[in-house]
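Every number in this text was worked out from the coordinates using simple rules, so none of it is lab data. Computed from a prediction, not measured in an experiment: that's the story for all the values here. Cβ atoms are built from the backbone, for glycine too; each structure is taken alone.
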Structure I
């Protein structure tokens, strides 16, 4: 698998990066993990949006999904699409309620929302904890399993498996056992770190740099990539916190960075 960072700025886009979004490639299989502000543009530097096999969302906060309406426009109104998007709908795996959430974001008025149906070009599937689903086919297939984590809305860590390799994405989470289970023996843990430990914010929302490292260590992950650092905090400092707690290899997510898994 290859993990490509489309955006990694926490809580919204920053001066150097779009918000949260990632492209995963496994042979011919391509899927996105979240599509926050600005990530659809970044995606087009790396892949044709029509080449995606699925779009997967960890949760429905705007900084993780607000570029979805732009993807709607791309699939509905592109003047020279490579295929009929109504015949080959893009599969969307997301928390329950995603269709309504995205329809509302795509509408201009409440009456527009009442008429909006995105299933002309998308096929929506609710994430179910502990029930794996497959993206792609044959040897290039990726198995994805959702694990419930702690956040201020329904949120999931996502464990991706391909040919014996494991990539885990934390999404947004506070300290919790679910993230440890999702990242158990992972080859790479892509984990949020949203504030320095000494300046920890409200409970039940995010991880500090130190907590990201602690969860990676508890899970026995091989590598840790720190992401979701807001523009008002220093990535290098949070990475150092994580490394001190983890002890293993720690890298920082940056726009357009590529990580082999």
Structure II
């Protein structure tokens, strides 16, 4: 992977909202993996150059039973994993091992270096697929201490409200949000039922991903390509105030709020 440099508060695109439809996303198919990528990530890509704000990777992966990624290393990156369907078996060089299921969020700080493996926890006999959204962000400073944390947020998701699941922002200290080694980012999640309206926080850079269902976005500087987003669609926002999101069906969404980007 490309190691990110220290981010700054510099501009990264004009103010507005850009929608990336599911069928416009970069797609990578392997014998056991289908990866739909908001930013090209499989192969030799400039992750920092393609980033929006501090978000360099946002992959929606489907992994066949008993398949996955063997042990590999990451350095100076924050990795956040969100299981949508199935079970993900994780093991790393810091002694962490377990199985992630829907409703459990995981944060791994690579820092000076961490190796891990990720596999579909289902056997070939059980034949359950794994669907997982994995996101990579820059650390605030290079060379930090590697770390790992996970939290079950199923009860909070059941409320239908938007809440922070991972955050380095000062206003979220003391909440249940997992800490992340960047004080300029927060990941919010929600499972709103049809007809529910949520407010997305103002953000220098924002990245909305519709995991399931469909939503209508309004209140910003205009949404290129239409305001209704369906499963697999993403919206990249720049210099937007609060936005309104209305679930047109039962839905699941992830929203990155970022105060800075790469210069």
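Have a look at I, II and say which one yields -6500 for helix-only ellipticity at 222 nm (-39500 (n - 2.57) for each DSSP H run of 4 or more, over all residues; to 500), as calculated. Label of the originating structure: I. Which structure, out of I, II, was relative contact order in percent (Cα under 8 Å, 6 or more apart) calculated from, if the result is 18? Attributed to the structure labelled I. Comparing distance in nm of label points 7 Å out along Cα→Cβ at positions 17 and 89 across structures I, II, the highest figure is found for II.
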